[in-house]
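Asker: Each in structure tokens, the structures are laid out below.
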Structure 1
Amino acid sequence: MVKRLGLIGGIAPASTIDYYRLLIEEHRARTPDGAYPDILINSINFQRFLSLVTADDRKGMVEYLLTELDRLARAGADLALFASNTPHLVFDEIEPRSPLPLVSIVEATGAAAAAQGLKRVGLLGTGFTMDGGFYPKVFARYGVAVEVPGVEDRAWVHERYFAELVHNQYLPQTRAGMVEVIGRMRQSSDIDGVILGGTELPLLLREGAPIGLPLLDTTRLHVERAVARLLALDT
């Protein structure tokens, strides 16, 4: 029986669209007949979720996301993922209670970093993700250290994220600024790779001149693992 993938999206809409496109491409590439996947998308209220994160209301985040996962389960999904890094702040609290098996973006990225032989990587994302501690916790299990930008650079990245990226604005000067932040992390922390730990960041940095370090595209890595899991359910 064909299985359905459930997507908690809307955090923010532009990256949800990117997920949808990549999920279709990856599924078709992995199936002999180029089959299209069955996908259910639950695009949740971005402002409501952001208000819970900003208030550091972990219980509220957990209950809200569990409610939305339940909608996907009742709609017929067999496997689910959050199309965003920030909800993984409470992934460990949600997973045991989830009505659906979940695919972690952090685990997918950690496995990819280890497979590439990376030892120390920089982390870019929202301030919630950079300060949240969930990437270092998971990556430590893979023997990979995680570094974040300095205080001023973290504040700048967070501000650009919410002023531009979540509104589907990808400006050349912002890309250049992100590359400069990466350069400073490379100089100060001797990083050998960069986690694009916000699903809007690949939309900003995926194209353009190479920056001289491997970029861990969390969206693409998440999609690859999700499709592999989905196809394994079909067998």
Structure 2
Amino acid sequence: MRIYIADDYEQMSVKAALIVAGQITMKADSILGLCTGSTPIGMYKELVKMHRQQGLDFSQVITFNLDEYWGLSPENDQSYHYFMHENFFNHVNVKPNNIHIPNGLAEDINDECKRYEEAIRQANGLDLQVLGIGRNGHIGFNEPATEFIGETHLVELDTDTINANARFFASRAEVPTQAITMGIKTIMQAKKILLLANGEGKAQAIKEAVTGEVNPSVPASILQLHPDCTFLVDKAAAKYL
């Protein structure tokens, strides 16, 4: 595990974009695992800037998103499908057929999870998985639990996660309580992992993930066992390291 501490959010975002751009430069048809939330928005803005100003080419890139709310349509402005298009896909030359996001309206959730997992396998796995981290240590929507769950699955969202996500909705009652997420095994099979965190609110989770025991009660702690994992955090998130 490597840990880089940036001065602030902007510096963290630029460094993250450079790492992703470097992956694409080395392998034009890279398979990228992407995340949502407020943390990676700066990274996406920098990647869009690199595409427009430097010609960073996404035409051969294939993407798989970590998760999606269960019960939200792609058109819902709080869905991760909507988020990714608004913040990234609409502004670069990723081919629509190369974009993969779990279907939050799938009629058969088990079939959807199996389909998504098989699509990742057919792509020969993820070259680089970008992660955020929740205040409770979750990665993707893998919440604190008594065991690590391996593959893509439906999860009941933790109260802390629902509360944290409520700021994006008109009311807490509108926040979805379930989501489809890549499992820990799927994430850990990525060749490289980049985890981003900013702000003092993430500092305790970063401390436990980096220095604590590997324990499903802190899902991100499993990343200690990955052979090529980088934590890129700002000074505030590194407060307890």
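Asker: -9500 is what came out when helix-only ellipticity at 222 nm (-39500 (n - 2.57) for each DSSP H run of 4 or more, over all residues; to 500) was calculated for one structure; which of 1, 2 is it?
Answerer: Numbers: 1: -16500; 2: -9500.
Here the read-out was taken from 2.
Asker: Assuming 3.1 is distance in nm of label points 7 Å out along Cα→Cβ at positions 192 and 216 as calculated from a single structure, say which of 1, 2 it is.
Answerer: Here the read-out was taken from 2.
Readers should treat all values here as calculations from the given coordinates under stated rules, not as data from a laboratory. None of these values were measured; they are calculated from a predicted model. Cβ atoms are built from the backbone, for glycine too; each structure is taken alone.
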